[in-house]
Structure I
Amino acid sequence: MIQSSPRSSLSANYYLAPAGYSVGDFMQEAKHAGAAAVGLTIAALESNCPDGLARLADDHGLHISSLNSAGYFLFADAAKREQQRALNSRLIEAAARMEAGWLVVIAGGILGSGLALEAARAHVAEQLAALDAEAGAANVRLALEPIHPADLTGKGCVNSIRQALDMVRHLPHTGILIDAFHSYWDPDIWSGSVLSDPKLALVQVCDWYEPSADEKPQRTLPGHGHMDVPGWLAALERHGFRGPIEFEMFDRYRGGRAVGEILTEALGYLRIQRNIVNS
């Protein structure tokens, strides 16, 4: 059975950083903003070896809460499937070497897969089981992330929290990740049985809004959108969740603001809300 961390720690995900932004600088700013951990990405591996990233985190007094993202199981083209399989193996090795808490898995979208939706989900379940075995052999834990239905074709065909839980229930090395942005619509995001489930590995927090009725929802800073972030943090605490709480937002949503400024605001907000819950 997968066990959560002894306590929740605040983490900052490197997706916020623009291309070429130093991982070391990001870690320094995350630490200054109050993070105890960082979530890293494939981009971080492009300029740093896994051992170097582990040393950088240690030098900044941080641990690595996650590595993002493996999976993408639905390529119809054989060459692309093999390329992704090799990348998944590389990410497992990297997660092991940097002692990342979790390697995030995203199923992949059905567009171009040649599969109907339920067939695609069945294929993902089969491939995830194989990846679970490979990860387990390397002492790596996986976290499957359900994706907002608006991204079903392009990014992820596993969409509800229950779908993700059902898919990982019997996999010994795999839990789930709940990203508030992707799952705010799902009533199970508030379910006590979900929030207390030992398969819930980590959560990612931001807020969301719709720029217009014709556009997809977008990410924004906690407290700036439509989600009851304080209420969700309180529910996580109430139901005993002790895994990492990652702030995840992407570079394209920074609006010209400095990375450090955003980290300070977001992590400060999350820390205040957690302190209110625990007071």
Structure II
Amino acid sequence: MGKSWRLDAGERQSLQDHGFVLRRDVFNGGEIDAIRDACEALIEQLVRIQRQTKLAAGSYAFEIQQPLGTVVKWEPDELELVQGAELFAHLSDALRDWGLDARFVDPARHMAGAEDIALFTEKLNLKRANKGGPIVLHQDYPYWSDVTPLAPRIATAMLFLDDATRENGCLEVVPGSHREGVQPRKDIAGFGGLEMEPARFDVSRLVPLEVSAGSVAFFGPFLVHRSLPNRSGGDRRALLYSYQPAGNPHLRELLKLGPHPQHDQ
């Protein structure tokens, strides 16, 4: 019988008190190299295809690839530079399989409140050297609450593919913010209105998570977080898997994007 990666008592208390759990050096160097290669292969695949219209949405620029069932994100100030992608486990067998790894799934079972869980969405965030922009202050919940009643139960595992530092735009979190409900958001229409209003939040509460590649942060949909631009000479990449109780539609199905292979569920 394989090792259990479930949260221990101390981690469960940390999740309750602080809203996140950080496990350092979960994946070894060889595994991280393989995951990085799969991520870069995905980006190469998405860059090669015929471009669709790039749409400004709040602080971001999106390109909806309807036939492929994915969304490519571009740096809003440099529209030829990919910022990331979302909804892609169906496009990469390797990345789909990594999303089923017990090191992600076992902790997420507790967080989602279900023994049998499945992917809800998956994201790849890229902060390229000297050019990667910020991920603005936000909670995940507002982005999901209109499409699924399970939004409060979605659990996210964020794998750091490079050493993360303040200089290269590491994840910053607000411990305890998950207990404060939905935060005030920008008073604008559309997608941008899902972003938090920094002027109405004490950003001095943010704590940077400086970690080595291979570490994983687990958190729920109400944790306040952001990341700043990459001002270093190296990339800062992160892969995020979000889980929900099994038997429910993937976000791609809810958004009616592309094909829906059986192996998603």
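All of the numbers you see were taken from the coordinates with simple rules; none came from a lab. Worth saying up front: this structure is predicted, and the values here are computed from it rather than measured. Cβ atoms are built from the backbone, for glycine too; each structure is taken alone.
Quick check: 22 is what I get for relative contact order in percent (Cα under 8 Å, 6 or more apart), calculated from one of I, II. Which structure matches?
I
Using the calculated result -12500 for helix-only ellipticity at 222 nm (-39500 (n - 2.57) for each DSSP H run of 4 or more, over all residues; to 500), pick out the matching structure from I, II. Write down the numbers at each step before the final one.
Working: I: -12500; II: -6000.
Computing helix-only ellipticity at 222 nm (-39500 (n - 2.57) for each DSSP H run of 4 or more, over all residues; to 500) on every structure in I, II gives -12500 only for I.
For FRET efficiency 1/(1 + (r/R0)^6) of positions 23 and 167 (r between Cβ atoms, R0 = 25 Å, to 0.05), which of the structures I, II scores highest?
Once FRET efficiency 1/(1 + (r/R0)^6) of positions 23 and 167 (r between Cβ atoms, R0 = 25 Å, to 0.05) is tallied for I, II, the winner is II.
A value of 7.2 was derived for mean projected area of the Cα convex hull in nm², for residues 127-238 alone; which structure in I, II was it taken from?
It traces back to II.
Looking at distance in nm of label points 7 Å out along Cα→Cβ at positions 39 and 247, point out which structure of I, II has the largest value. Write out the running numbers ahead of the final one.
Values: I: 1.3; II: 3.4.
Greatest value across I, II: structure II.
Taking distance in nm of label points 7 Å out along Cα→Cβ at positions 47 and 207 as the quantity of interest, name the structure among I, II where it is greatest.
Across I, II, distance in nm of label points 7 Å out along Cα→Cβ at positions 47 and 207 peaks for II.
Output the label of whichever structure in I, II has the greatest value of distance in nm of label points 7 Å out along Cα→Cβ at positions 103 and 159.
Values: I: 2.8; II: 0.7.
Biggest value here belongs to I.
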